[in-house]
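Peer 1: These notes open a run of structures that come right after.
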Structure 1
Amino acid sequence: MEQVYYKRAFSLIELLISLAVGVILASIAIPSYQDFTVSARRKNAQTELLQLHLQQQAFFLQQQRFANANEISFPEPEYYFISMTTPSSTEFVIQANALGGQKQNELCDTLSIDQNLNREPKVCW
């Protein structure tokens, strides 16, 4: 009697089904990852703004005025451009403007903080 050997392999249908499942999982995971990275970069910019605010407060304690842009060191985060305006010696506003791929949410493209810790836009903080 002749023995029959079956090859153990995947059929084309099984392969296509597993490929479809992989594509579906990727289509869910990739946007979630992108949202997470945008949010993490925004938190990094917020941290930089708060550190600059602390530097300004320390400068004010020593000099009885806030520093202008030339008197304070600015970080250079990769995904935000940070700038500062000092309309008077007792006021300042520090802004972080999103760059490149970080500009996904128009509402949160520009983050700002002033001398009284007023943060704008509030929904992004």
Structure 2
Amino acid sequence: MRAVIVDDEESVRTLTRYYLEDDGGFEIVGEADNGLDALELIDHTAPDVAVIDIMMPGLDGVEVIRQLRAHGTTTRLVAFSADPGSLAAAAQAGADATVVKSGNFGDLLSAISDPGPADAGAPGTADD
């Protein structure tokens, strides 16, 4: 499965890349550190999944998700944020899954693999 990672923090992108490649078997086809670059990258690479940070300067992840959905992307969009409160907005914008950045990358892999709708991190799901 081909993936893109979008996060303004290089250390988070590095850890996410490591986990997705080594534990998830993903091919990382690109990384972006801001929303504008993310839109271009996802448009050009057409990945199977994009892991998108919500809290970024400039164009935030919610707006990235909204614009990608408006343009009809078929990429699975996974919102990834340290702020659980921001995930509801991401789900409303069209995220396929939401994950709280907790250091447990198993939650991220589960959210990517689960075809169910986003539920903004409801307890007892892959999104908590």
Structure 3
Amino acid sequence: MKLTTHYRLYRVAAVLWMAVIFFLSSQSKLPLPNVIPSTDKLAHAITFGILGILFACSFKRIPEDRHALIKRIVLLTVMVTLYGASDETHQLFVEGRDASIADLIADTTGGLISVSVFYYISYRTRHINT
């Protein structure tokens, strides 16, 4: 099933979003309100969840069978995790920032949940409409 005719635009959007993440990671301090406990982890999950969806949209087609779909979800989650790991490594070199395994777990969780929900909705919509 064809996902989108604009999949190349999503690839560009993913790279631009990665640049935004890199820019934000380069800041010594980010103005995040600490109204809710673990706001930082939620921000990581949302930020990397968006990246996961952009990665998912950058493919031409949704896998036809469940096995291929699971492999795609794993691939995309690994991609998000690798970028999250590079982001945490980058923060080691930014004054006032540090790397955090908890942040990487939030990145991975955000990517996994967003990609899973995205494909679940896409897969269910396809089977309902056929």
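Values in this text are rule-based calculations from the coordinates and carry no lab data. Quick caveat, the model's predicted, so the values are computed rather than measured.
Peer 1: Can you tell which of 1, 2, 3 yields 4, 16, 22, 17, 13, 10, 7, 5, 4, 2, 0 when P(r) over Cα pairs in 5 Å bins from 0, in percent, for residues 28-91 alone is derived from it?
Peer 2: Details: 1: 4, 16, 22, 17, 13, 10, 7, 5, 4, 2, 0; 2: 4, 20, 34, 27, 13, 3, 0; 3: 4, 14, 20, 21, 15, 11, 7, 5, 2, 0.
Answer by label: 1.
Peer 1: Could I ask something else about it? Which structure, out of 1, 2, 3, was mean projected area of the Cα convex hull in nm² derived from, given a value of 6.5? It would help to have the intermediate numbers written out before the result.
Peer 2: On the way: 1: 12.4; 2: 6.5; 3: 8.6.
Computing mean projected area of the Cα convex hull in nm² on every structure in 1, 2, 3 gives 6.5 only for 2.
Peer 1: Given a computed value of -15500 for helix-only ellipticity at 222 nm (-39500 (n - 2.57) for each DSSP H run of 4 or more, over all residues; to 500), which structure among 1, 2, 3 does it belong to?
Peer 2: 1
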